[in-house]
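Each in structure tokens, the structures are laid out below.
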Structure P
Amino acid sequence: MQHNEPSGVIIIDKPSDISSAAVVAAVKRCFKVRKVGHTGTLDPFATGVLICCINNATRLSRFYLKGHKKYEALLHLGVTTDTQDSTGKIISTCENINFSEDELKRVFKQFVGRLEQEPPVYSALKHNGVPLYKLARKGCPVKKPARYVFVSSIKILHAELPFIRFEVSCSPGTYIRTLGHDIGSVLGCGGHIKELKRVENSGFSINNAYNLPDIEKKCICVGRDDILSEMLIGMSDSLPDLPCYVADEILVNKIMHGVLLSSDDFKNFPFCNEDAFIKIVDKKNNLLSILEPDDDTNKFKYCCVFN
């Protein structure tokens, strides 16, 4: 492990027509850091919040993947594509799209709550180790079983048919392309997502995101170390929703030596949710470890430990 290396997350506003992996490569190139990873893949045509984990923070990816998402999307009614977005081939059209505002609201309301959703055949899900979109492009589309997702809210922001701009808050794993396709199907005219922007991911907002051209320009003009320090969110601060415990020297020593911990090691700490992860920090708010309660004992399992 490299000591004193910068670790944390940077929130990038991913541009369109570039893959999430390409964003990671650009961030790594700009800051010349050892390791970069992302959480929550965005399709190349989509834009918005992409969490990039730097160095040791790549070990925290699992915690961001579980966070809720919020999107803004533009639905194009009357045109259905094979990819459910604007990059695909048109497979059907419909001119009957004269829907009233009440009709639209009624249909959109049906897509709130627990939904059964069939993943699109053009997706990054894998079949026998091969992404579905690669199989689909070869003419061998594979359908994955439908799965349940949860939409906590959906609202129409603006409608000027055949276009409807809407906002949706949803669970991880929700395909907005499929949501738009299904809304078009219920309306009876079909549809596809023309534009898609993720505006929130795991509590991180598009208002706090940086775009790649600005980063590249600042790294040249100001210096990469200063810019990285300015943009980087520390590992502890990047997990604001986890219960936090500040360790004393005795607990720090136990963690560094991998000693099995129990609730007795945490003085006056209210364990309100026995299923919750707990982040342990030192007095300078450096993340030391994330713990998970063991259901069968009074002990805690180490999810990860940081020097």
Structure Q
Amino acid sequence: MENVIIIGSGPAGLTSAIYTARANLKPLMIEGEMAGGQLMITSDVENFPGFEHGITGPDLIHVMRKQAERFGTRFVTQNVTRVDFSGATKKVWVEDQLYESKTIIVSTGATAKYLGIPSEKKFMGRGVSACATCDGAFFKNVNVAVVGGGDTAMEEANFLTRFANKVYIIHRRNSFAASKIMSDRALQNPKIEAIWDSEVVEVFGTMKGMEGVKLKNKKTEVISDLAVHGLFIAIGHKPNTDLFKDILDMNEVGYLKTRPGSTYTNIAGVFAAGDVQDHVYRQAITAAGTGCMAAIDCERWLEANS
């Protein structure tokens, strides 16, 4: 019987592992086959406190994992295939292997939605990004593009005008789905230009990085080139919560609901941290913060219920 099982291994899960391990709870982390979360596809992280000269995403995960391991966290590098949280003992399966625990911390994160074109993957981290807040500062004095039409796309575009010379918003329709205030703010910004009824069909460049995109006009079918050094995909995120459907309360998009000011889910002894329950901030540092909260909530819950 485990004291705590942590499902997921991004900054939220690893922080909760460090805290629960130091509290002598001997956590078991089921980190998954794609361990490390979104930071594993982030080239440079310059906004995580403590790294004056920045650090790569994989290196940040590596040092956090080593720290969790140092305090006694055990790791299973496979995917959870099924859970049962109905009883006092929480059950977690990895294929046919059953693990049982008094508490669970869910930190399975979210996955950015991408366009799904091969060249997009090729230039990931070399021009293509899904987070303007993370990577915007790398695009000073160049032209960039944002794909999307919702509030997030507008926010990203406005944010990027602090660094870029020009920001194009590429949208497949002829009007944005964003709220009027956000749309107006973007369209009234002299650095922003909307490209309507268009979709990105290819990203091109050299080994050094991307140099532009090929756009297809959905009405005329005409293909044209747009010279940009950055492409920010802002078409949403999908929380990794399919495993918890009809078990844990989630919003209409699938983000886990937690009690305000805490990491408590609707099931006693089950806590959620990081991007799996945060659709607002989605930063490594905020994920780590809620990982700390989950560990403390978990520790206090075990004290009160032992």
Structure R
Amino acid sequence: MSEAIAFDPRVSRAAAQRILTDAFAKTGIETASLDARLLLCGALGIDHAGLVRDPDLPLGDAASRLDGFAQRRMAREPVSRILGRKEFYGEVYTIGPDVLDPRPDTETLIEAVLAAIEPRKPENLRVLDLGVGSGAILGALLGMLSHAFGFGIDQSPHACVRAKNNLAAMGLSGRAAILAGEWLAPIQGQFDIIVSNPPYIKSADIDGLDPEVRLHDPHLALNGGADGLDAYRAIAAAALSHLAPGGILALEFGEGQLAPVESILRSAGLNPIGSARDLAGRDRVILAGLAGGP
């Protein structure tokens, strides 16, 4: 059990940052310095520039709030969940226990889709995000495709509300609709872009995940079944009839899953047309189209 931190309101911002960094490092948090800065700024209600400009100002009323933030982080709650927000592809999304914490690796999915659809960006494209969660993927794509209309589907009604609110905050309510349901069941018609970051963790592996993930991400968004591939089978089987001619299906996946996901897509009658790696060089995204298409 980590030792509790109790900040005196007279402690300076710079001293508090040092104390936090040291405490987080002793807890085994690899991003101790960054987390300390983000939580200190969050507790104070300032940005990094404000921290740099006035390092000697006392914590004041923010001291008790910072105490709580520190205890939660040392209990391995992610910074984004403590603050209730996460930046993704240049926009800030509110998050909560009902949605997956958007990861930087998922920006690979956005980049892969935009590269594949480049010649068609000015068109009135129809976009479908399966497992919409916070709305981060759909929001990023609609932000870059100014004439597109997007649909998001999620099994969690709470996630649907979260996505609606985030998209509304981005001014995208007029170009997006959110539906509750399982994968493609609630939707009709065809789409130029179908995307998903589905659950891909093997059921037996969830207990071994980092506490930041295991204890705070919804298991509905993590658990991919016995082999981690249940969602890919369901999506591939249904996507064939919903993918427009010339359209693309783009899926994120986990380590070592490129070959099996590619096989699932082929078995469903889809044509894998490319893949993309994340910043760490790991296979992360697969693209597919209709058989006989591009």
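Values in this text are rule-based calculations from the coordinates and carry no lab data. Since the model is a prediction, treat every value here as computed from it, not as a measurement. Cβ atoms are built from the backbone, for glycine too; each structure is taken alone.
Computing Cα extents along the principal axes in Å, for residues 23-134 alone across structures P, Q, R gives 55, 30, 29 for structure P. If mean count of other Cβ atoms within 10 Å over residues 143-150 is computed to be 12.5, which of P, Q, R is the source? Source structure for this number: P. Can you spot which of P, Q, R the value 1.0 was calculated from, given it is distance in nm of label points 7 Å out along Cα→Cβ at positions 71 and 175? The correct label is P.
Work out the source of 34 here, i.e. which of P, Q, R gives that when percent of Cα pairs over 16 Å apart, for residues 7-54 alone is computed. Checking each candidate, the match is R.
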